[in-house]
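What follows is a set of structures to go through.
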Structure I
């Protein structure tokens, strides 16, 4: 009933005067809850912010119990992103999506490592592209993988410009043009086209809007609507920010 692992803080909920119910995504044990005593004291101040990396130990008398966490911070991503509204919203959105989509105590090691990579990427100029790719990875981990490798209609591996809103598979420009009003646009940076080619086709701001629209369609259909889950407010605010981006 005892283990120790690296994790990412997803959320906290206050219990009593100085304790919280902590939710973390751990590398080996998946999403776990536990009680943290003294969480509001100075020793843990700033440690349990969503998005921070922590080293946690969990213990309980029985495996089905809530258990207790002891934690120490290993990386303060939340504090680093405070001056940057966009990346901070992306951090909040990622943590909230993980909190509502992942079953408890089920290992998702690849998703854990992908999220750690995202935390670092949010501090770079490519933070938004990295976040959209992370959402694609989340959908894949949950069993709703999108397929951008070849055209669903012709098998072509080049000229991919659309995604079927039903199947999530890529469609070439030639095959999809007659149905373009019903298709979702596939951003060039997700289709694997070179950066120079992508920039000529659409400004990056437009590609980011296309990316958020693409992943958002499947997140809303397959997660929020299908499971009766309330949409993530941080993601909605991030989407609004992306729609206000100037063309670059």
Structure II
């Protein structure tokens, strides 16, 4: 008998708790959003997004101040913010305090490409193409010269078939590999594509140029360049050479000034 009473009490307790929780959820859903909190995640070289502008975009949504939480469509909000070309990803939710939490990941620019007409755009670390920003210009490698490709439209990526036979995929791959080496990442400031479709690297320090040539054996060429910088130029000085040629198999040929 005592066991039965315990069982009944346990069941009643569960019903009460479930009812109470249901009521809390119901009341929570009837309330409007209390506050909007925005967190922007970016690298040290970032700064495209402005929190105030993001807040204005959210506050400009219809009835956001009065719509009950239960009827607020987070997917619509995320889609609206994801249309911003400088946003990589949005994750939004409403917490127990009725605050709208918006976590935003900013695009990380990897490369800036200049076309022959001097127009330019960015490529991010995932291969997405996006426009310039009037508020911020990051410090990163630029590429110019004989780059023959159409101007990118909205939501373009390096993987689009229209760019398959252009220099864009090779430039992206080249800068990704340069970025693996902290030394080369800080030293290489520009990539020039010449009329033969070969790549010259322009350094930050020193007045020499680096003839990379085509992108065959790319890992080996960049490894040799990294080693040459560490073992030779650091000791001999940045101004000793005029040309560093990486186009020969497994060797570096240098022209002194």
Structure III
């Protein structure tokens, strides 16, 4: 497959940006990862960078689109963060969310921990989105609140799974690849991004956009209008599937 993609990462109203993303296209396969660091000053920034870099490096060594391969990449990131925690006790509680997308010929597979989200679009409409590992998501599953209420729930930042903590390393990995085709799109984003852009707006902006850069620009405008002066870091990766291997 061939792809066009763009990235966006801003610190918002915070002093530092603890989001991080990376990508690698290799032999017609693509790997994208995005992370949102947790753990206070400096720690979150280190955790998110380590996670993404380890996953991209692991994919470069072992390219593939299997669930087992994804687990290998995630385990590599988990080990790197824990090793750093043990080496530098000042960041012993640094953690991060993680979201990984891998695409191959006509298919895609992904995995995540935390509340960074993946959206898969076809014809401008959402075909699939990941579910957060958070208290509000549990409340949705048990029928106590509606999905739309997650964005502004008082416990929205209470995560149940993170990367870098031994007892919460429980990634959700898609076991069956999803089909993809030219014209499909993906949006990978941290919570500071999706908090301020509704799903119907993501779809509307996708339909109006001729490139990943334009799509991100349209959504960034919405964030700037709504985020205020103290909103979180916000980051996203926009990916267009542009053709089958060897085609424009």
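Nothing in this text is a laboratory measurement; each read-out follows from the coordinates by a stated rule. Here the structure is a predicted model, which means the values were calculated and not measured. Cβ atoms are built from the backbone, for glycine too; each structure is taken alone.
Quick look at the numbers
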{"read-out": "Comparison of I, II, III - label where distance in nm of label points 7 Å out along Cα→Cβ at positions 130 and 178 is highest", "value": "I"}
{"read-out": "Winner on volume of the Cα convex hull per residue in Å³ once structures I, II, III are ranked, highest first", "value": "II"}
{"read-out": "Read-out mean projected area of the Cα convex hull in nm², for residues 66-121 alone, computed value 5.4, structure in I, II, III", "value": "II"}
{"read-out": "Structure responsible for 28, with relative contact order in percent (Cα under 8 Å, 6 or more apart) calculated and labels I, II, III on offer", "value": "III"}
{"read-out": "Test item: distance in nm of label points 7 Å out along Cα→Cβ at positions 34 and 218 calculated as 5.1, pick one of I, II, III", "value": "II"}
